[in-house]
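Several structures are given next for inspection.
Derivation of every value follows stated rules applied to the coordinates shown; laboratory data play no part. This one's a predicted model, so the numbers in the text were calculated from it and none came from an experiment. Cβ atoms are built from the backbone, for glycine too; each structure is taken alone.
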Structure I
Amino acid sequence: MTNSVATINMTKKILSGNEAYARGAWEAGATFAAGYPGTPSTEILENVAKHYKNDIYAEWSPNEKVAFEAAVGAAYAGARAITTMKHVGLNVAADPLMTLSYTGTVGGFIAIVADDPGMHSSQNEQDTRRFAQFAKIPVFEPSDSQEAKDFMRLAFEVSEKYRTAVIMRSTTRVSHSRSLVLEGERVLPERKIGFIKDPPRFVPIPAWAKSMRQKVEERLTALQKAAAKSPANRIEWRDKNVGIVASGIAYQYVREVFPEASVLKLGWAFPFPDDLIREFASGVKHLLIVEELEDFLEEHIKSLGVKCVGKEVVPNIGELSADVLAEVKAKLDPNIYGTAYGSDAQPTLKSAAIDLSQLPTPPGRPPVLCPGCPHRGIFFGLGRHDVVVTGDIGCYSLGVLPPLSRMDTILCMGGGISVAHGMERAGEPKPVVGIVGDSTFFHSGITGLIDIAYNKGTSTIIVLDNRITAMTGHQENPGTGKTLMDEPTGIVSIEEVGRAVGIKNIATLDPRNMKQVYAALKEAVASPEPWLIVSKAPCPLYLRKNPGDPLEINQSKCKKCKLCLKLGCPAIEKDGEAISINAYTCAGCTLCLQTCPHGCIHRKPEPVQHLL
């Protein structure tokens with residue numbers, strides 16, 4: 001941990017773990033906090049709002065996924081951000097978590113997730129460390145309130161240095177127990193708020209996500225080395241006849257019940273600090289693993305070829321306590337602490353690698369929006385404005401590619417709205433526009449729109465309503481009027497949903513009418529209030545009918561200004577300096593006709609057989 005906190009005016013207070021998390025976020029310079037209430041995590045944000053509201057924007061979001069996405073938006077803009085939830089809440093937020101592992105962060109990002117061993121107020125037991133391993137991101141486990149505060153600064157520093165999200169795993173006892181905490185001063189990071197556009201980093205379309213995937217593994221290796229040297233992990237040498245590996249609140253019980261034992265305390269539990277584990281294991285005669293819930297550490301330590309005792313004697317159900325560990329100790333030989341419980345490690349299996357360099361490389365074909373796609377007009381219109389565009393999953397993801405280049409982030413379904421809100425609330429100086437499709441809006445976008453209305457956001461949200469779930473092959477959705485069984489049903493109005501959740505400024509437009517597009521975007525982007533724009537036009541592939549007859553360019557009038565090429569329409573072709581329209585792929589949408597400043601584009605006089 002860097003020694004960047006001023007030590008003047010430091011006071012000692014008795015704080016709960018949740019109070020300490022809030023204090024730690026404030027001291028570390030966090031400016032954004034979003035969450036959803038869930039015991040045992042609830043009091044973290046309540047304390048942020050109560051004690052630090054002048055420095056940290058805090059909100060209750062409609063659910064954990066929205067809260068997570070909003071915090072991502074804030075971190076993308078450069079703010080230090082936290083999101084809070086209980087363990088089952090991370091199930092809801094798993095979608096953005098997994099992709100954030102790929103894109104990484106700018107400002108520090110911490111998800112404080114409170115597990116509930118013993119199910120004091122929960123419907124199940126889960127071990128959040130498994131999620132960290134699944135997402136390949138670090139997890140920290142404080143064992144008391146002082147560490148709850150101190151680890152916040154450390155986690156932010158790790159997050160920013162390695163451009164990674166971090167999970168702070170709390171438990172009921174850490175969150176709700178109270179202990180003495182030495183408070184420090186608030187120190188702000190030297191970084192201005194403002195999103196820096198970098199699509200290959202923040203837009204995980206397949207072409208770029210493959211490179212991101214490689215970087216995730218490289219980052220994991222670097223994090224593993226850092227964990228082995230971190231002050232969050234330490235060896236406490238005592239009697240070397242027995243050594244105990246413990247993390248989180250389990251460490252406190254170990255110190256009480258096994259005062260004579262050497263201990264490897266893991267506050268930074270993942271990535272596993274293998275070098276430190278091997279050093280400790282080689283220095284003791286017998287090894288016991290004490291952890292709450294799953295055999296997370298034990299399983300890995302055994303995979304290293306280290307003999308140890310764990311869940312053979314330590315329960316994996318319910319909450320640990322000093323009494324439970326006393327029962328564990330009674331099961332062990334008082335002289336050798338568990339000789340009979342050692343187990344031989346299983347050999348590590350290595351998968352056979354395929355030499356991809358020997359395979360032929362197919363020619364590249366950049367993906368593009370189809371001819372006549374109704375989304376093209378919106379992206380072209382956004383090109384007139386200096387805005388940040390947070391996108392989503394769907395055909396319109398292709399709006400990130402040249403020549404449109406009008407999408408700056410993609411996280412997960414519904415994230416186009418929530419990330420926009422978080423970025424705007426964090427103080428992004430440019431107007432923020434969030435984009436989702438109609439099916440995505442019904443999937444998980446409505447809750448993000450509720451968040452904007454409820455928490456007084458000002459983002460412009462555009463729903464690209466092409467009247468079908470297009471990208472996956474034209475499936476029905478709640479806005480189409482048909483069920484999967486091809487039965488007629490009610491149509492959910494996106495505009496009425498917007499009104500119902502509290503959005504006052506709503507516009508519906510035809511994205512193939514550029515005058516409407518320009519006018520709506522100009523008014524919405526400049527407005528100090530949130531806007532909902534519904535861009536409504538059917539997908540021509542679904543209708544199997546083009547919007548109109550093909551167009552052509554009058555070559556004698558064409559000034560070669562190349563403005564029509566900026567539409568990115570595959571029907572518009574360039575051969576040398578000559579620009580023409582392929583009549584067999586042209587859908588007749590007239591966007592090129594409307595954007596040509598020289599009036600050299602018109603309908604073809606003779607009929608042409610359309611591809612559709």
Structure II
Amino acid sequence: MSEAIQYTVVPSNPAGHVFTVTVTVEDPDPSGQIFTLPAWIPGSYLVRDFAKHLGPVRAECDGTPCAIRKLDKQTWQAAPCSGSLRLTYEVYAWDLSVRKAHLDRTHGYFNGTSLFLAARGRERRPQELCLQPPLDPSCEGWQVATTLPRRTGDPLGFGRFLAKDYDELIDHPVEMGLFEHATFDASGIPHEIAITGRYRCDTQRLCRDLKAICEGHLRTFGIPTDLDRYLFQIMVVGSGYGGLEHRSSTSLICSRGDLPQLDEAKISDGYRTLLALASHEYVHNWNVKRIKPAAFTPFDLSRECHTTLLWAFEGITAYYEPLGLVRTGLIRPQSFLELIGRKLTDVMRRAGRFKQSVAQSSFDAWTKFYQQDENATNAIVSYYTKGAMVALALDLTLRRGTDGSTCLDDVMRALYERHGETGVGVPEDGVQRVASEVSGLDLSGFFEMALHGTGDALWEELVELLRYVGLRAHLRPREGMKDRGGKEGKVPPSRWETRGDLGFGLRGTSTKVVWVREGSPAMVAGLSAGDTIVAFDGLKATSSLPDEIAARAPGEVVTLHVFRRDELHTLEAIVARPPLDTAWIEILDDEPGAARRRAWLQPSEGS
């Protein structure tokens with residue numbers, strides 16, 4: 001058996017946010033061993049250049065200093081060495097997200113993509129990790145939560161771990177600190193929760209609800225043959241949201257108020273958000289962690305890997321995110337429709353839907369979706385939310401076209417059988433082909449329109465499809481900056497034509513402009529993102545500015561005084577009617593549709 005590549009990680013300076021890492025190769029390449037660090041992390045499609053956080057890299061050969069030189073931004077080569085080669089370096093860890101690494105005296109967290117230099121040519125070898133506790137006395141009692149296969153140490157202790165190869169090594173994030181640990185069983189599989197931060201939580205309820213979500217998805221998609229445990233790592237902050245999937249775990253960030261409280265009987269909006277996030281990341285067990293695009297098989301972590309399939313791997317997952325909650329009874333159908341309405345609202349509020357297809361959005365994730373600027377609303381669509389819209393339309397198309405005998409669940413199970421269990425990547429047209437084969441329908445026209453079309457053709461198709469399950473989709477004007485859609489508005493339709501709109505958005509409660517809709521009265525008047533509005537029709541502009549504009553009649557001319565940088569500008573704009581860009585879904589009194597809706601919102605178990 002080939003010698004394992006050996007890593008040691010020490011949280012050496014928690015106050016300074018520094019991990020010290022060593023990597024040892026017993027039989028380095030005699031021509032000079034090359035080491036490289038990933039430029040991006042699977043699941044987050046942006047080149048993040050993790051190497052910028054590495055300190056000087058030092059090398060030793062059998063204990064004697066060895067020369068090492070940097071070849072490019074993320075690659076190093078040691079001088080030829082005939083003995084054991086050891087590299088030592090520090091990693092600055094002060095990114096409190098699910099994508100990088102973070103360390104202070106309260107906890108430590110890292111993804112392997114931020115810490116582990118890969119020994120080129122030896123990535124397929126076993127990779128051994130030794131995790132050592134911090135020496136800082138303020139960190140006494142720290143534990144470890146990770147799904148890396150353990151070789152030594154207590155279940156939550158520091159010790160040695162062994163990955164079968166480098167890909168497995170970097171797919172098991174590590175949380176260390178004084179976290180709360182809880183367990184539950186889902187379909188015979190042990191599940192764990194590690195909660196870090198300052199919070200109050202009804203942990204028993206959280207376990208019970210996560211168990212229901214996990215078991216629901218396991219019934220729908222089938223139990224992966226290699227899934228023998230699962231871990232939810234939850235970092236609690238004052239205000240935050242995020243998640244990243246891994247093969248047997250997920251890292252989540254949530255706001256303190258999103259956790260369930262002991263005195264809460266209902267599911268709050270915040271807790272529903274947390275459960276939906278957990279549901280989303282758990283669906284990734286199948287969709288992207290095992291069923292992968294061919295472009296990701298294997299991953300090339302040194303550069304961008306383009307695929308048009310992110311609409312499927314994130315969009316379909318985003319569709320099952322609330323579907324998993326309603327199918328387990330955690331939320332009612334109306335709550336599910338509200339969440340779907342919010343996703344539709346996101347699509348309809350982006351003028352970019354007239355310029356970019358969801359397939360293009362997937363391909364350009366690296367440069368457009370993950371690097372959004374003030375013009376993003378005019379230039380792009382989200383492959384998450386429009387992808388969910390495509391998934392919803394596909395599911396209902398399959399149900400309507402086969403009289404309910406085939407649905408998206410069947411397509412996902414077939415994809416897992418053909419690609420998830422075999423490791424064969426999904427070709428760019430693979431989802432379309434499997435959907436057509438499973439259903440027996442000619443779906444070429446649907447996919448051409450849904451994936452490659454722009455504009456509102458998909459919305460119009462979805463309006464018809466929702467009627468099949470006894471629902472009616474509506475569009476109404478936005479009612480304030482906090483209006484996320486999904487619900488019927490408070491303003492009656494009879495007043496829509498009397499309300500005013502200029503077509504821009506503000507940052508929070510400030511009067512600083514963050515976006516301007518293309519073709520809107522604001523853009524025609526010359527308002528730009530970054531401007532600060534200081535006066536509206538001669539009066540000081542305040543956080544009530546959106547309401548003041550809404551109270552003006554369409555056709556009325558208003559004056560804006562704005563600062564652009566340190567220059568004062570006077571702009572005149574003609575108030576317009578607000579666009580119908582906010583979606584909500586009505587339940588109709590239609591028994592045939594209701595019966596189909598009940599079948600749709602009930603779990604469909606795999607074989």
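Which structure, out of I, II, was FRET efficiency 1/(1 + (r/R0)^6) of positions 98 and 258 (r between Cβ atoms, R0 = 35 Å, to 0.05) calculated from, if the result is 0.40?
This value belongs to structure I.
Of structures I, II, which gives 1.04 when Cα Rg over 2.2 N^0.38 Å is computed from the coordinates?
II
If mean count of other Cβ atoms within 10 Å over residues 218-225 computes to 15.2, which of I, II did it come from?
It traces back to I.
If distance in nm of label points 7 Å out along Cα→Cβ at positions 226 and 274 is calculated from each of I, II, which structure is the one that comes out at 3.2?
Of the structures listed, the value fits II.
For structures I, II, calculate distance in nm of label points 7 Å out along Cα→Cβ at positions 306 and 330 and state which one comes out highest.
Max of distance in nm of label points 7 Å out along Cα→Cβ at positions 306 and 330: II.
If Cα extents along the principal axes in Å, for residues 234-537 alone computes to 85, 54, 46, which of I, II did it come from?
Label of the originating structure: I.
Quick check for you: by distance in nm of label points 7 Å out along Cα→Cβ at positions 282 and 298, which of I, II is greatest?
II
A value of -9500 was derived for helix-only ellipticity at 222 nm (-39500 (n - 2.57) for each DSSP H run of 4 or more, over all residues; to 500); which structure in I, II was it taken from?
Label of the originating structure: I.
Output the label of whichever structure in I, II has the greatest value of percent of Cα pairs over 26 Å apart, for residues 186-313 alone.
I
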